[in-house]
Every structure is written in C-alpha cells, then in structure tokens.
Structure I
Amino acid sequence: MKKQTQSILLSGFLLAAAGTTAMADGDSQGKVMALKDVVVTATRTPHTLKDVPVETVVVTRQDIERSNAQNVMDVLKTVPGIQSAVHDDVFGSYTWRAKLQGLSLNDGYGLILVDGQRVMGCGQSGGMGEYGIGLNQIPVELIERIEVVKGPGSALYGSDAIAGVINIITRKIPDTPTGQAGGSYGWYKVKEKVKNGVIQKPSDDGESRNMSQAYLSFGDRPLDRLGYLINYSYESADDIREDPIESDRHSLIAKMDLAASDDLDLFIKGEVSDYEKTDNRDEKSYRLLAGLDWRPSDNHILTVKGFTYTWDFVHGYPGYSYGYKHGDIDFDQAEIQYTWYAGQRNTIVAGGEVQQQGIDYLIENDDNSVINVQEDVTTYSFYGQDEIRFMDDLTLVAGLRYDDHSTFDGRINPKLSLMYRFTEDTTFRGSIGQAFKSPTIRQLYYNAPYRHGNYYVQSNPNLDAETAIGYSAGLEQWLFGQTLMMNLGLFRNEVDHMVIREDTGLLYNDLPLQTYQNVEEAITQGIELLGRFNFSDFSLTCSYTYTDSENKESGKDLTYVPRHSFSLVPAYEWKQYGLGISGTLTYTGKQYKDTDNTSQIDANTVVDAKIYKDLGGKARLSFEADNIFDSDKGDEGNFRAGRMLLAKLDIFF
C-alpha cells in the first residue's frame, strides 16, 4: 500500500510538472481566478478577492464544474484546512467527520451559511444525529461559489464560528432568459469491511449500486427591475451500508429580486426540501428569506432581513436501537445592518440580530422509555466593525460583538485583522479574535439517557459554554503576471471548556452509560499551503495542510484529525475542440478514531478523473471516474464505496 501511494503521488507530481512546462512558453491569457470577483462573507461588505483584508478561499463555479463532486462535502475536500477526504462522494452519506482547522463542523465549531443565513438540518445534509449540521445543504448544480473564511468569526457571526465560516452562495438571477437541465447516473460497489479479523461482505457483494441526479433551472428578468430564478433538483443513491438503502431528496428553490426604485431593492428566496431514506429517515424542511437594501445616499446602505426555517423529521422506528425520534426544530432570525462608507478609506458596519431556535420532539428508546425534548433558545446580538485603510498599503479591521444567550447570558467577542501589501503582488494578512460556542442540543437538553447503538448517553445541563482564541497569519504571493498564486498560512485555535463524551463507568439498562463533560483545553494549530496556476487553457491547484491537535487534559490527539493532507487538481481544456480533462488526487494521513488514540484510519490516497465534451455550445457530456484505484480510504473497519463510474449530460437553453 505504501509503494502504491508513493507511486500515485509521484505520478501526480509528474503530471503537474509536465503540464506546467508545456504551458510555460505560451502567451499569457489566463489568471488564477478573476481577481475582481466580489466576496462578502469575511467583513459583511463587498471586496474583490485580492483586496479582502481577512483570509478567504473561494471555490468558484468553474472549480465545481471541473471536479467530480456530487455534493458540497466533496467540493471542499481540496481546500486547505478542511479535512473531508475520508468521506464517500455518495448522496445520503454522513459528513460528521468533516473538520475545519481540526475542529468538527458537525458539532458547530465552524458556521455553515447558505446565502449568508445560518442553516440547520442533519440527515439530508450529511450531519450526524438530530443535533448535527451537515455540509450538503444545497445541490451542487445550484451553487455559484463557496466562500471559506478562516479563523474566529464570532465577532461578526456569533456562536459556532470558532474555526471559521463557510458560506454557500447560490446562483444569481440571470439578466436574460436562461435555462439549464441535466442528469447523471453512476455505478459503484461497496467494499467489504474487516473488523477484529472478521471479513464481512455487503449483502449485494459483487453487484453495483446506483446513484442519480437530475435538475431543471430557469431564470429571467422580464422587466428591467424584476428578475427570478427557479430550480428543481432530485438526488438519489443506494447508501454504503451492508444492505442497499435508497435515499432520495426532492428540492425546489425559487428566488426573486425587485428594484422598487433607484434606492430600494427587495429580495425573497424560498426552499422546500423532502428527503427520505427507506425505512429509516423522513425529513422535510422549509426555508424562507426576505429582505431589502435601502441606499438613502451613495455612502449609506441599510439592509433588513428576515429568515425562518422549519425542519420536520422522523428518524428510525419503534424498537430501533438508535432510538425512534420524531418532531421538529425551528429557527427564526431577524437582522438589521447599517453600512457607512465614511470616506474612501473608512467603512463602518453596525448591526443587530435576534435568533430563536425551537426544539420540540420525542425520543423513544427501545426499552420503551421516552425523552421529551422541548426547549427555546434565544440570542440577542449587536455587532460593530470599523475598517480603516491607511495610505494604500495597510488596512485594519476591528470588530466587536455582544451576544445575550438565553442559557449562557452575555458574551463579548472582539477581533482584530490587518492586511499589509508589501508590493502589488505580495500581501500579508493576520487576525486574532475571540469566539464562543454553546453546547449542542444533545449535550445539554435531554432529560433522560438516550440509546445510541450499544450504549446510552446522558446530557449534562451544567456544561459551560466553550470559548476560544484564534490566531492566523498568511502571506500571499502572485507571480508570472498573476498567473500563479501561492499562499502560506499559519493558524492556532485554543479552545477552553471543550465538550467531549466520556464513559461514566456506570451501567444503564445493562449497557455502558456515557455523558458529556468540559475538558480544560484543546488546541489545534498548523500550516496551510495553497498554490493556483492558470495559464491559457491549463490550470493546476495544489494544497497541503499540517494539523497538530491535542486534548491538553489527556495529552492525546483529537479524533479524526489527520496531521497531513494534500491535494493536486490539474485540468486542461482544448477550447477549439470543446474538450476538457481534469483530475483530483487527495492524500490523507492517518487519524485516530477514539479519544485514547488506540484505533486509527490509515493514510490513504484517492484519485478521480473526468473528461467532458461540449456539444455545439448547447450541451455538455461528461464521463467521471471516482476513486479509480478502489481505495478503502484507510478505513477497512467500515463499509466504504469503491470505484465509481458516472455519466452526465447538461443542456443549456
């Protein structure tokens, strides 16, 4: 296995070197990405990517189209600092192991946004358990770009933004009548698992399982001031467990904007989603966002938004060992933000939010005990930020937020960021900030132990909120006429009172009983490297992350945090023939599965490839191969998806 990994890595480097050499003599046409692309997440104000003062990585629509990704989780696996390559690129599979700078996204250490609004949900989006927060909130075909902001974000976004913010931004409304439709169909086999020396084969061993996707999208601006976009998506797959279990999701999203006057813009977006996993899960979610932007003058903008989300779910069935859970979770938010461009070098942002999460559901354990979870969590927030540009080289951003949490009272979180431009092509960015996170629903609010497989877990209402201090520094360098970008980043997160699950040494219904406790401190720190090269029709993206993590109380590594991860993504397009190829190589180092660091997932390498052909500018036909070398991703103790072949057709009208 080691020799195979080395061979694959060497092949990837040779491919990259050959492609780079071949393009070095061409005329300079391409850029790494459009440097004037506007990002909004880092400061809540628009900046070009090159001028944003807080470290931001953008996954563009072109990046997504060149990848083999069938879900958001797989789109993000090549972003430095995000560890998600151990997952399978199959709809309905969990994302609960995904990490941002060594901290779990599923447990709320990184904030997930869709079009700037925080999201909930778990099963249909890949999260684990009714408390989980999954990445796969939006079908890939609807995504315009993803903005990943590194480092503590609580000064602007409040709880759950300890390691950073991931903002999934949907496609914009087109200016002319534009339609798109497409579908894909794939085949994959589930690999056998080996646990305690015993080989267990899937029930359909040797047979292929299937996954499919289809979508239809249309948008127009029938009036100069009015536009709309409607998108329907369907996703399906047979899961990766011992038995094939079909998962399906139907999703309908509609958005509309109206320029009511030269100074007033109105916007609204709605989403309905219906997810079902055969005999196991049934989830329905409803999202509605409405708001306005009012510009009383060129230097003043007032934004008002309202957002509501309802998630109804049924998990399991009576007698199911993981519990029969049914009910709903609601999330409502109202927000106002005022932006003042106080001169060419100073931008001031001030705002307030009211958030309310309602929890109302039942858990019926297989011993006939019933847990009634009913709680309302309300947070009132006020934030301010001052961005000052000194001369043309130095920008300082100071932010402060106050959150009044109904369970944990008031919290103040400051942040200071700076950007210094040594030259037009050399930029330094640094940040230091404080963040906090409230414990999850499971950790706090269950009034009786709930069964989870072969053990029970008891909530702890006496948990403290987690607090953190984060540091980041990054140096960005552009070379060769801005066709090559290289970025070196350093980060460190110090988390106090981290919540972990530990064994009590007691039995409950003759099974071990676990509970949640705060630990003294946990740290994650590391190095991130990113390189992007784009020259004419060739592009190459490389990333490397080194992550050191430690539970300071036990001295052990945190679970599911590999020390080393690497990715290589070359792509080439013959525009005159409408033909393109791309590949993705990801290497993930070993990681521990338990807090004692006695069980591990081995280092592994996964290679994907894609070839596509444009058909007269009206359609595109793609053939994709995921996990070409049939890797078990170092996790032979679980069923994993092997090699996957997929065909896809997109039609434009």
Structure II
Amino acid sequence: MSTVDPVFSADAAGPGAARPDAGGRPQRPAVATIPERGRLDGPVATARLRRSAASYLLLCGAGLALAWLAAAPFWQAFGLGLVLPGGGFAAHLAGGAWGVAGGLAGIGLSLLLFCVALFAWFGSGNVLAPVVVWLGMALLAGALAPRHGWSGAPWLLAAAVAALGITVARSRARQRRAALRDRDRRNVHLSRLAARPAAADGALPEVAELSAEAAGYLRHLLDLSLQPLDEFKGFYFIDQFQTAAVRYQLCGTGYALATVQYGNLPAFRGYLSQAQRNLHDKMLDHRIWKYWQLENAWGRLRLDPDPIPNDNIMYSGWYGALLAEYISNTGDRRYCDEPFVLRHRDGRQWQYTFHQLVEILHRNFKASRFTLFPCEPNWIYPMCNNFGAISLMIHDRLFGTGYWADIETDYRQRFEDEFMTLDGRALAIRSAHTGLTIAALTSAMADCFTAHFLHGVMPDLARRSWEIARLDFIRLAGDGVELVTRGWDAIDTGNYRKSMSSTYAQVGAAAAEMGDAEVAERLRQRLRSEFRHLDHDGATELEQVSPVAHSMLVCLFSQPPGTRRNIHARGMPVERLHGPLLTAAPYPDALVTRACNDGGVLDLVLRPGRPGARGKHVTLELGQLEPGRRYVCSGALDPAIIADTTGAGRLRVSLDERNAVRVSPVD
C-alpha cells in the first residue's frame, strides 16, 4: 500500500491541497470564497439553456404557422398543441358552453398529465414521458377539433408564451440580484475565516471511544448488515429510482461503518468487516440494480441492463466509494484481485474488479461535457458525482494511478461553474440535455451533505458549503438550535415520511466532521427529545426512521472531526494498518467501542452488546502479532499470551459495563 499522503504532504498537487507554512508544517486548506460570476448559470449550462429556448421557439413558430395557415381543423388544433401542452384544446373555446367546457377540460387534463410526465422525467429519467404526453395531447386535440375553431386561439397562446417568457426573465433577474447581494455578504464572512491561521495536522488522527449511546445506534446498523445476504429486513423497498432506493440505504450504512472503522475502530476487523462485506454483496443482488434496465430503455433508448458502464453514477459511483473506503481502511484487496459479479435473472452476468469500475468512472467523467455525469439518464446530481470522485481519489492514493489527477482541475471548475449557485451553494441537480435545474432542491441538508462528503476531495469548497450553512441556515438560540429548512429538508429521504430525522442527522454529521461541537451536540439533543427510541436487546432504533437517517445518525454520534476527510485524502495510517488487530469478537455479546494500535500496542474497549451479556466470559481473537512473541494483557482474564507462528493469539475477557484491555509486547 502506498504511504504517500496527498493532503498532508508538502508536495501535494491540485487545488485545495495542503500547503506548508513558513516552518514547513502542513496546514489545513483555507475556506474558499465564492468566485465572481456574472450569470446565474455556468457556460455549459447557459449554452444548453439557450439551445433549449431556441428549440422551443422553433416549435412554437411551427405550431403557430400551422394554426394560422393550415386549412384543415386537425392541423390547426395540432399546431396549437405544439405551442403549449394542451394548447390544441383552445380551438374548442368557441363552441358554446359545452365546447368551452370541453376545451377547458382538455387543457386541464393535458397540463395535469404533463406535470405527471415531468415528475416521471425528473424521478426516473424517463425522457419519453413529456414528449409522448405533449405530442399525444396535440394529436388528440387535432382528432377532436371542431370544424370551425376559435380564431383567437393562436393569439391567446402567443400571448401566453410571451407572458411566460417575460415572467421567467423577470424571475431570473430578481434571483440574480438577490444572489449577488448574498454572494457579496457571504464573501465578507468567508474572507475573514480564510484569513485566520490554521493549526497543523497531528501525526495520527484521533481515535475516539464510542459512547454507550453511539454503540446502541451502531448495533442497529450492524444488525441490518449482518443478516443473511438474501434478507433485507429493516430496509425500505418503496421505489428504486429516487432517494429511498435500497442502494442508498445500503451504501449509507456502509459509509457509516467505514466512519466508525476509521475514527473509532481502526484496529478491529471481525464482525465490522463482515458487515461491510455483506453490504457489498447485497449491492450485487439483482433487486438492487434491476431499475437500470427500465431507466436505460426510457432514458437512453438502450436495452442493456448492465448498471456499470454508462450514465449511472447513482450505482457505479456510490458502489465505487463503498468499496474504496473499505479497501483503504482495511487493506483488504479481494475486490481488486477477484471480480464481483452482477447476475441477471435471465442468466446473463457481468464481472468487474474495483480497478475496472474506477476506470469506467474515469472514462465517463472524461466523456461528459459537464465533467460530472448523469444519474438518472440526463439528470446530473453533484452529490452522486462526489462519490465517483472519492472512488478515483482513493484509487490513485492506493495504487499510484492518475485518474483523479487527470480530471481534478476540470471537475473543480465545472463543479464551481455549473453546479454552484451564484451565491455559493451547491445545486442538487442539473439537466444535461436542457441545462435546467430545480432550485427548490437546494437546501440546508444538501449544503451539509456536500460539506461532509466533499471534505476529502475539495476541502476548501466543502468548508465553504458548511460555513454558508452555518451563517445563514443554522441558528443557535439559548440552549437549542433552529434550522432554516425548505424542500426535502422536511422528509426522511430514506422512506419519504414527514420527518426532520435526515436533516438533523446530516447537518449534525457535517458539524461533527467540521469540528463544530456545539452544533453537533445541540442536534443530538433534538434527536434525543423529538423521536421515540426503541430498544431491541441492546440495539437502539428511532421509530419509523430509515437506515439512511440512521447512518448519518451514527456519524453524528461517533465521528471525530475530519474523519471523512482523512478516510479519503489520507487513508489509514500505515502503523495502524499493519499493527496488532482484534480479528474476531462474539457478536452481539461483545460490542467493541474502541480499537486502536500504534503499530505495537493494541488498546481495546468493549461493552456488553446486549443486557444478557453482562458478566459473560468471551474469547477475543487477535492477529498481526509478532510470531512467537509474548504479550502482556491488562484488563483481561489472561495476564499474558504468546503469539503463534502465524501471528495470531486468543484472549479471554469478562464483560463488565466497560472493559479496557491493553495488549503490549514484552521486550
């Protein structure tokens, strides 16, 4: 494994990399200010928006020409239907009371169906739905056209298009003025933060002990992960297209376990590693990726069900980061040496190694005009692309490749230009075809999700997202905290229930990552007081809260500052990776809440994982000891052990409320 540290080394390359101070000590990256930009959208998005507007105006022109010049009523109504969805039914508005009623009903039905089609386009990448509805209703209006249609219909629709254009232009002008004011105000604040001196990073990241409260939440995630591979008890099967898709529940759970591994249990494998490998295998279940056959058909007009190769970063990127964090944390290269297999129910199968997956991600980044590439066909989510970037960055660090180095400059430029608002916030979504975005999805939770998972890839931009959220959307009042919320902030994104659980947990996890202990603790208090806690024999679950929210909850209650950044940019310190390990402990009786080594001494803390385990004697298995060497064991029933010829050893412990065990080599 490479020991080069691209963030903490003085010669690290690329935007956002650490730079040494005058004494040669590496410093944390500065907070980025918001760049100057005159337009609401970046150059690529602006070009796509202009192309979309020009295409629509050509369609309107053709439709109005048919309405004015065609002799047949069918073509007149069909032409009107091209101008606006349902516009063809405006020809019915001169046919007396029944004709007017029928025309209005046709217009209303067309608009309703078109809204449903737009939702299908947004929700599942179905690019055919809006086209089929628009043209279908135009054809229906033509087929039902009265012999003598209303002559004022073309003028009405032309006026409606003009009014719509004026409204959009004025709205964008107002947005631009407000965004510029917010940009200038925020930049004053960000500039002050950027000017503060930064402390140098320590030699080894902090390893924190899980509290009893955090251990209860961890038990819940472990129970979900350690069930048989074909079972998904506790996961929500609602849809496979949006945020409640099971792939996000699996990956979120894996990211949380990786956080615990790095920040709390770097010297533990056992059931923690098995739980993560189970999640990797569950991601290969056909039920998790079968959605792609539909999305590829109606979004890209292709029939290939393989979810890896193209425009599907919501699977390939998320899965890549899941594997990358695990490989980096543990040194387990099984996914590099042996392919994982996607098996279709019709017998077809596709095999990839982690190396091949990363190569495909890199190829897709390079092929996209936006650099970032789509999730649902056509829709680009920066949050999903960040997981692809994580995959490349970790692969480069571990294997000496140059995938991330090759795209980093373009990725950063496009991220800032095309996927950040004029006032410095991360967009949730952008249409690759049309350039459109959905402003309502930009929210405090999205800002903090960006800050949390971008912290290792582009730390200055991540810090900017957090500081903007901290300035404008997180308010401390008395002993409490209030969040300024909008859009999807008010739902649990993992099950679509009305709940603040996802937002509290994600904002809190970002606060913990950024070292804002005050905000993190106040959000813990809100979660404690506002949700009913269920105890399942030692596992703690919030009632009707999804695994997605529970995953971020574990991060909030467990991770030391900078954990996510260290996982991605620094990796597991070589001392901890190759030092003594706890390789097995009985689950759920023995819950490991701290496991750390310095390359020689192994420190453990254990708690009873369930009430019935108190007072039990359990056997722990150790590995990566020096063969034949004697080790003194404090806090254990065995005062000393001698490692066998493979470097393994066994140790007995009596489980009390909290057990601190130290295994030290004898000189």
Structure III
Amino acid sequence: MDFRVVSRRASGLDAVMRGLCWKLFLGVFGLVVGIFAQTSEPPQGAALLKVDLMGVFAHPDDETGAAGTLAAYALGRGKVVANVYCTRGEGGGNMVGTQSGRALGVLREAELRDCLHLLGVRYCYFLDQADFAYTESLAITLEKWGHEETLRRLVRLVRALRPEVMVTMNPAPNPGQHGNHQAAGLLAIEAFDAAADPSRFPEQLKDEGLSPWQVRKLYYGGPAGTGATIEVNQPLADGRSPGQIAGVALSQHRSQGFGGFVNSPWLRRPQNWTLVKSVVPFATDEVDLFRGLPVEDSVKPVNAPAVADTVAESGVRFVARPAVEFYQAWVQEQGIRHVAQAFAPDVPVVAGETNVVYLDLPTAASVPGVSEWTVPEGWKVEVGSAAVSGATTGFQRWPIRVIPPVGRPADAELSVRVAALVPPVNAAVRLHPVPRLTASRVTPPLELTRQDEDPRWKALQVHSIRPQDTWQGTVTNAADSSAEFRLAVDDSTLWVEVRVHDDVVVSNIAPNDIKGHWRSDSVELCLDPNPGSGHTLGCYKVGIFPFDSAGHVRGARDADARPGLVEETAPGTRLISWKTADGYALRVAIPRSELGATGARLGFNVLVYDGDKADAAPGENINRSRLAWAPRSGVQGRPEDWGRLDLP
C-alpha cells in the first residue's frame, strides 16, 4: 500500500474539516459578538444615573446607622445605591492627623469613598454646604446653609438619579440630635414632594434637561410605629453578612475614631426604619424597603396613617421651646404627624425661681374652666389672671407660673384637664429644670496662682459635679470622674476654678493639635451672654486640656462665636493648671468683655471629659465619659439646657 497516497487523502480530509470548523467557529463567534453587542451596551445618559436607593445624610460617617442596610441591598440584591452628603465634615475633629477645616474635609471625603466602595454604594455626591460647628439648632443650620438653595441642590440630584427609595436621618429636635442631622432629614422629606412638583425649581426642567420625579418611598432611621426591619446578619454569597461588611467599611472613618468598628456586634443587629412618605399603602411590619415596588410612573403619594390626637385637634396645648414648636408645625404641614407620636415636647425651666410657661386654649375655654391641675411633688404652680397675646386666631394664651424646687430636681410633667370643652381634654408638658447659682463678688481681683497662694479662692462656695451627672458614657465612681468648681466675679473678670477627680490623667494631645477637646481629658466652660439661646454661635465655649503632651495647659474655643486657639480668639483669657493627688485642677480668668455679656445673668455650664487610656496614641480619641453641672444628652450644643449664672 502506498502510504503516501493515504496520507495525502487524510490531509485533504483534515483540511476540509478544518475549514468547516473554522466557518462554524466564525459563525458562532459572530453570533456571540452580535448578542454581546446588543446586550452589553454600557448605560449612558439618564440610564447611567438611574439608582434604586438614595441615602441623604449630613456628614461623612452619618451612614453609620444605615450601613448594614446599604450593604444588604447593594451587595446582596444588586441594587444601585447613591449617597448624598450635605457637607464634607470639615467642622469635625481629627483623631489621626493635624488636618482641620477644609483640609479635614479632603481627608474625610477620601475616607468616605473608601467606606462606600466596601459597602457597594456606587455614587457619592455633596451639596457643598459648610460643616460650621456642632450645634443642635436646625434653625441656625438652615440659616447658614440657605434652606431654599440647599433644597434646590438636593432636588436636582433626586431628579437626575430618580431613586425608587430614599433613606435619611430623623429631623426631630430630640436632645442629642445634631442640628445638621435634623436638617438632612428635613431636606430629604421636603425633596420627596418638591422633586415631583414641576412648579418647584422649574429652571431645572427648562434649562437642565431634567424632569419631575416622584420618589416611591422615604424612610428615616428608627422605629415610630410604622416601617421596616432589615436583617443584616444573614450571610451573602461570599459568606460575610452585611453587618460584618458594614464594620469593615465604617472603620475607614479613622479620623473620627471609627477604626475599632470592624467587629462591632451592634452593627449586626436588625436595622429599623420609619416609613415617612410613600406612594404605596403604609404597613407596620415590612421586611423590605422595596415592598410594593415597582409601580407606575404616574403614582401619587398616599396619606400617612391617621393619628388620633384629641389634644392636637382641640388646640389645647402647652407652648414648647422654639425648636419643638417649629417641628410640630412642620410635621403637620408635611402631613406626617404619625412620625411625631413618640416625640416628647419639653420646656427648660430654672430651678428655684419663677418661670412662665404658656397654655393655649380655645376662646371657648379659659383657665378658670380647667378643672384639675396635676403638679409635680415639691413644685409650685400659679395661674395667671388673664390671657396674654401670642396665640393664633381663635385661641387665648394663658401664662402659668411654675416654680421648681431649689437645686437640681429631676424632669417632671405638668398636666391639666380642661373641663369646659366637650369632651374634656387633657394636656401635658415635660418640664426640664436647669440649675442656677450666683458668683461671689471679689475686690480686689483674684490672683491667678496655683495651689492656695491666694487663700480667697478656697473661701469661695463649692459646686459639685457628681458621677451621676453623666450626659454620655459611663462613670464608675467619684474617683473615676467627678469635679468641684468655684466662681467669682469682679468688675472686669469672671474667675473659675475646676478641680477634677480622675484616677488616670491622660495627656495625649500634641502642642500643634489643640482642638477637639472631647478626645482626651479636658474641661469645657460654656457661657451664653443671652441665657436660653437656641444655638451656640453667640456664645463663649472654651475646651481646656489641663496638659498637652509637653505638659502645658492649652485651650481652644469650639463651635461658638469665635472658634480657634484661645490665645488667638480670646487673648485676654488666662489659664493655669496643676496636678493634684487625685487628678488635676484648673483656674481660668475670662474678661467679661470677651464674653460679650452686658447683663447680670449668663447661661452657664461646666463639662468634664474623661478618657482612662494611659497608653493612648497622640491625638487618639479616648473619650469614655462626659459629665456636666447641667447634664443632658447633647447639652454642649444646646444653650437652652445650660444652667444659669447670676453676676452680682
């Protein structure tokens, strides 16, 4: 047999087969390429911007309470998520470097983007408003930012991104709730309606190519009788839970002391959300923020759950502090009274003296028609003899004089029963007493010396700050953290001595890092020239480190009328400090001219910050507890709840 012939025949067959295979390959390849070309066109224009979920927050790291939820939807369900931040957080502290102000904002944005990448959040936008200070005032926040302009910027993003669901922060003025956080929540809730209304910011439709957009559902964090509970401890495809991912992601915010969040068990707890506005019927037991979605584009918001409130409907009410008055009117205007059911209005009153609170009654009723007062034990209540101006049409405003016990009594409730109305109506108000004292007058001025070289210091009245006067954290006993202070005044100067009992005095703040006094052992003096102010931007607040890392006493004004190093912002203020057997002591001389005070009374508070980490790193935030002479959550940013200091 001629093997060469066979070989040639085989080679010819191979060539044919190869040709057929090549043609088949090209055909299949062309088909695949065609399919790929048809199905993998990258989204562009409006399609690129379409998101499922949008978070609206005030500062970088405010996504903390939502992080597990964001990860669950972005990484677990493939939802496209965008976060919007009102500021870059440039007004906060810095636990890892010396950057402050705008430079800190640059750092915090970098940390934030690392965090959001790990959470699976695709887009991050800023409204470019200033993080100007810690304040609990919504009013001053919106004044500084510009309410309408900030809303305009947010509505632009809502219309561009077209989220199905929005999540945000609670706008209620609860003690401890940052005014910027309140503003973020308020703006998000207002944007829900404004973005869908073509009459709002019409230039965005005419000049920017946008269209109205109706968000489907809006939530804020925390339960209020209606909403959703999101499980964040179930493993995703890679075995990690959204809560675990949240811990790793949030630890990127190292400048804010979040480095230890990696294994935080509380991040794995179910996250609760209050449904505020919706185009689908409200429910109380949701397990999915997207329940009831998708829906048609032509949908309209549905009414929130009705709230049975005979007191509100009757108009019988006590007048609360201004922030609360605004909030109550606003939830009514927004049609979301259901979110305020658990909110407790309150009025600050000064212990041991007559305070006037006001009771609004319909003109058909009067204070003589009140059949019963329920007065807290030890308190005195006197009813005014006639109504005063101030109530809205159809109502009368009656002055009620309230005298709390002397000292530091606990909060108490005052209530009335109005028998003249049918049916009778009960109304109540929570009264929050703040302490008062009078400074001793001295002549000639005291000497700013250590120890007892001027014996007149020792003769001044002592005022205590006890371990139970905690407004944040935990205090073990008086040796762990407590204090006494003395006050005196002359014609030109306010004199303050604070003796702090602290079993571990830490001095981890470098001389070039004098800010953020809450990071370490320190004392903050708070003085308000207009007692009861709604915000701190007219105040004098100085945080004092008894010793920096070089052993020198240092101070910086914070979140007040003129923040910055005390030697630059209050050059007449003088500080001294020394160690004691059980802690440290400070003496401070503050010119009355630097306080901006012309009256005989100041708002006043002394705050003691304690951190017991002896091996703290430079600049590390070791805050463990906070005490105050007039304690209440968030009190450093709310002068209404400071005590009162009379200057003889």
A value of -1500 was derived for helix-only ellipticity at 222 nm (-39500 (n - 2.57) for each DSSP H run of 4 or more, over all residues; to 500); which structure in I, II, III was it taken from? I
Out of I, II, III, which one gives 45 for percent of Cα pairs over 36 Å apart as computed from the coordinates? II
Can you tell which of I, II, III yields 16.1 when mean count of other Cβ atoms within 10 Å over residues 375-382 is derived from it? I
Quick one: distance in nm of label points 7 Å out along Cα→Cβ at positions 63 and 599 came out at 4.5 when computed from one of I, II, III, so which one is it? III
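Quick note: the coordinates plus some simple rules give every number you see, no bench work behind them. Everything quoted here is computed from the prediction, not taken from an experiment. Cβ atoms are built from the backbone, for glycine too; each structure is taken alone.
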